[in-house]
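*Asks:* Down below are the structures I want you to see.
Read the figures in this text as sums done on the coordinates, not as results from a lab. Predicted model, so just to flag it, every value in this text is computed and none were measured. Cβ atoms are built from the backbone, for glycine too; each structure is taken alone.
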Structure P
Amino acid sequence: MSDCSSCGVRGRAICASLDARELAELGRMGHRQRVGAGQTLLWEGDEVPLVANVLKGVLKLVVAAADGREQIVGIVFPSDFIGRPFGKESPYRVTAMTDAEVCIYNRNSFDTFAGSHPHFQQKLLHRTLDELDRARCWMMLLGRKSAAERVASFLLEMSERLPAEAGYAAESPTRFELPFGRQQIADLLGLTIETTCRQLTRMRAEGLVDLPSRREVVIRDRQAMARVAG
């Protein structure tokens, strides 16, 4: 059983629309599980026995070609939902990029619960549409944008998604710490690590960002960064 009352993402997760009775019912179906960095939670093409809310950490969604080449098609953060309700197979592999914690539900039980709570299904639909919008933006980023545009777009998105998770003050939204290193950023953006580092160095030299440490980023000129991002 998952203790929903102590959940750190309770107000932002898919279950935020549930009342106390419904939340207790859903909580009895779930349990928390730690996922170590590099550990795979779901495999592409396999039957999906579970769905989950992300409580902590960052995970990546990966699709592999027949020859073994891989492409990261998305990343998920705390409060995001992963898995395929009302489906049988996973369209991608879900692997932790950092140490993570998830709240796991049996898919069949979750589907039954969702089917009997229309407002919860509506919330699930809204989440799905949001994910579709992000996927389309990601397609544009990988397919059409230059290296500079990719790195700038990535940093802007991270600045919007990470501060609330990392506990930074609301008045400092442009300062954040990345949960992964330069090589992982390069893999996410479909670039080499050399190209990624060159772009970050150039942006710092031009006064767009400050890089106090290997993972800390401060966006100094958000408007200029948005122009670079296209």
Structure Q
Amino acid sequence: MYSLSIIIPLFNEEKRLLKSLIKLDKFIKHNKKKNIEIIFVNDGSTDTTNKIIDLFIKENKKNIKFSLIKYKKNVGKGYAIKKGILKSKKNWILICDADMSVNPNQFNIWYNSDKIIDKNKAYFGSRRHKKSNVKSSTIRRSLGYFFIIFIRILFFIKLRDSQCGFKVFHKSYALKVFRKISSFRFAFDIELIIILTKLKINIIELPLKWVHQDGSKLSLLYDMPKMIYDIFVIRFKNLK
């Protein structure tokens, strides 16, 4: 049965939200008769993100169920996703980046083509899937390639794309998994994969259409060293 929670983490997104909410509005209008809830999680934004989301919810609350979780201190995207998933009520749970690099309708494409069936599996969008349609810069594709090699060496993770922000889980295991998450920033996805693997939940990589959006909060100069540090912390923690 179609039953979907969409988790959208937010941090200082006022410059990108207008374009993203246009896509989300179209998705809502085409799916307003379906069993869907949308959970926004504002991870300590200091701009007008809250006001923009409050207005969007007010204008669309007749069509779909919304929740807005907000707190003052910025903790990290992983924490925001964890908060949203622990509040979710539907059978399937989709995490979707606020920039909508992947249109939320991608879930329907997967669902309607029977790619999402088994509730004992997790489904990851993969920009490196041979059937994916990806529009991004050469430098980002190259960095993504080297990152995959890096984590494969450290963790023996064989996924082709661990960092894509479009992922689907089932409520039968999601709460158990996300209660265990303790890495809330750059290494969140890696810890998530490790936990899923330990619980013997298979990860299926699926093709998608992905279009790069400007305004990313990730700084290659300042954040990459932090990401590498966080990854080594997880590595040593899992050697114990």
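*Asks:* Tell me which structure, out of P, Q, gives 5.6 once distance in nm of label points 7 Å out along Cα→Cβ at positions 121 and 201 is calculated. Walk me through the numbers before you get to the answer.
*Replies:* On the way: P: 5.6; Q: 1.5.
Derived from the structure labelled P.
*Asks:* Please compute relative contact order in percent (Cα under 8 Å, 6 or more apart) for structures P, Q and give me the label with the greatest value.
*Replies:* Q
*Asks:* Can you spot which of P, Q the value 0.90 was calculated from, given it is FRET efficiency 1/(1 + (r/R0)^6) of positions 89 and 193 (r between Cβ atoms, R0 = 35 Å, to 0.05)?
*Replies:* Only structure Q yields this read-out.
*Asks:* Something else: Work out the source of 55, 47, 29 here, i.e. which of P, Q gives that when Cα extents along the principal axes in Å is computed. Display every interim value, and only then the final one.
*Replies:* Working: P: 55, 47, 29; Q: 49, 39, 34.
So the calculation was done on P.
*Asks:* With mean count of other Cβ atoms within 10 Å over residues 17-24 coming out at 17.1, pick the structure among P, Q it was computed from.
*Replies:* Value 17.1 for mean count of other Cβ atoms within 10 Å over residues 17-24 corresponds to Q out of P, Q.
*Asks:* Using the calculated result 2.2 for distance in nm of label points 7 Å out along Cα→Cβ at positions 9 and 145, pick out the matching structure from P, Q.
*Replies:* Values: P: 2.2; Q: 2.7.
Here the read-out was taken from P.
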